[in-house]
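I've put the structures underneath this note.
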Structure 1
Amino acid sequence: MQIPSKEEVQGALSQVLVPGVRRSLTQLNMIRAVEFSSDRLKVTLASTALDSAIQDWVQAKARGVLEKLPEVNEVAIEFVEAKPQELNQIHHIIAVMSGKGGVGKSLVASLLAIGLSRQGYDVGILDADITGPSIPRMFGMTTRPGGSNTGIMPVLSRSGIEIMSINLLLLHEDDAVIWRGPLIGNAIKQFWEEVLWGRLDYLLVDLPPGTADAPLTVMQLLPLSGVIIAFTPQDLAAMVVRKAVQMVQKMNIPILGVVENMTYLLLPDSGKRIEIFGRTKGQEMAMAARAPLLGQLPLDPELARLCDEGEIERYDSDAFIALSEAFSKALPKGRES
């Protein structure tokens, strides 16, 4: 008698997508144990972030796919409690930072996540910009996160990027979050410790601008693989970027690269580049950060339109492709061999 292997069981359970987040039991790392006894198969699953109704649904679906395996006549499925942090397996966490607001940091974080997702990686975005969240609007997300008292499920974008943002929890997306530093820090901590991210190659963290409490909380709390710094060509932005660079260096976190946004405007008729905000400072900032210049993004009306319409995942351009390729080369590998 050839009983199914553990890999075959996991493969079968990869067909069971958890409602709401639409990721499989395997992707969410919810399979805790697999045991064989004669022709009886027992599978233990984590109940993390699943209410009783969803547990019943998952149990029925899991039993259905497992009963189709050869030499399995009886299937037993039980749930055990586990904290999200016990299940989360994230290979690399990358923070996207800016010295000041308004330079397109959230845009850069979103484009980097989309680029990695298109390359086949499992990607998530933790929106740590608690008082100025814009990620959900760019992705056209209005669904509230699911979960239970044991954990929170992130919301999946159209292309399969996991996203958690304070704006997904507010009654209205334009409600102001008027919190002091400790409350903001606690919210970021909750998004890290209580969200079931599951198995991810990359988790991108969209930091609040500046060098105050919230960025410091992320750098001290999360095991960052590195930081990407976003900026624009203005002299003021460049000056503040140096402060951000100093903060990251003092925290002994690698700077993986810098991205210049709004570098130029490309005239559609002539193809001429106009540097609206002044001469590019890409190489200058790369030298200051001692890191590569990963890309220079233009002012693109098409990108602005897609962001406003919640369709950023449809964006494509030569500058975006070049940024994605440079980013993937600069990052540590997503899947460990």
Structure 2
Amino acid sequence: MSKIRIALLGFGNVGRALARYIVERPHLSSRLDIAAVADSAGAVVLNDLTQVRSLLDLKSQGRTVLAAGIGRPAGFINALSGLDIRVVVESLPTNIRDGEPALGLIGQALRKGISVVTVDKGPMVRGFQELHEAAASAGARIEFTGTTGVAIPQQILGESVLEIRGVLNGTTNYILSEMQESGASFDDALGHAQQEGIAEPDPSLDVDGWDTACKVLILAKALMGSTETLEDVARKGIGPETAALIQQGKAMGRIVRLVGRARIWQGRIRVSVAPKLVSPDSPFYPVNGTAKAAVLRTSGSEIVVHGKSGRDSIAETIVEDIRRAVSQE
């Protein structure tokens, strides 16, 4: 991989994790050049790794990108063409209602011929087809592994996918694991997840099933050509009431996982999320803690794919998506 100039659109937890991951690894920092960064306050152009490290230090102090004092391009996306940016990494706060402002900004970058790697589910749920058309028309790429929890295996591309099932949300899987392995109540398991930084202070997107709904819907759009909207997804999350299902499962030798599913039923693609009892022979049975996995079924095969877990997992995923984006331009 030759030297690639990238811009980070969003410099919260994900953007900073990626920047640290790159600057701490010489084999990556010699190939990936973080040339520009934007957060909610503004944007800066960066000239070397020292400035990237300084920016990380400033953000750790609760200050904004503008405090770096390096400069503020007017119109971040418009400025990128002049900086020879090949890939924008977008990690703005997720807005699943309409995908904005990320949806518009990603589209703007793609139409300029700049490839995009996103970890933001909102624009992919609300503008999947639109963004792919923009990328294709300009010879750019859009990669989105960070929005689905698992990577789409190359061997399945071009095949007719009939069904997708997945344990795709690490927060709910952690909570369910705590409830089943330690006997914790839902509230105690959620509190522990929040203390560990696994669950957000407002965990509703996770525990109410929205995150899983987004991920399985994006997979359905990518692999099954789904045109369904988020509002079409039949969705049930987890809560204190899930304890009764867990007890039922124990009596049957089964455990509970929050499963997203997309399948063809009565001539259309149906997408759903619900806690399900899984047996020991299920590929989801050993998927505990924050781990993720999906089963992709075609007419001739069934492929199990696992998501990454661990402190550096999202950064690793983004780097792999950058490699895919530039290799296929």
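None of the figures in this text is laboratory data; all of them are computed from the coordinates on show. This one's a predicted model, so the numbers in the text were calculated from it and none came from an experiment. Cβ atoms are built from the backbone, for glycine too; each structure is taken alone.
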Given 39, 38, 30 for Cα extents along the principal axes in Å, for residues 214-317 alone, calculated: source structure among 1, 2 | 2
Given a value of 4.7 for distance in nm of label points 7 Å out along Cα→Cβ at positions 86 and 286, point me to the structure among 1, 2 it was derived from.
-> 1
For FRET efficiency 1/(1 + (r/R0)^6) of positions 142 and 182 (r between Cβ atoms, R0 = 41 Å, to 0.05) computed as 0.90, the structure of 1, 2 it came from | 1
Computed 62, 44, 35 for Cα extents along the principal axes in Å - originating structure among 1, 2 = 2
Tell me which of 1, 2 gives 5.1 when you compute distance in nm of label points 7 Å out along Cα→Cβ at positions 6 and 246.
-> 1
Where does the value 28 come from, among 1, 2, when percent of Cα pairs over 25 Å apart, for residues 62-165 alone is the thing being computed?
-> 2
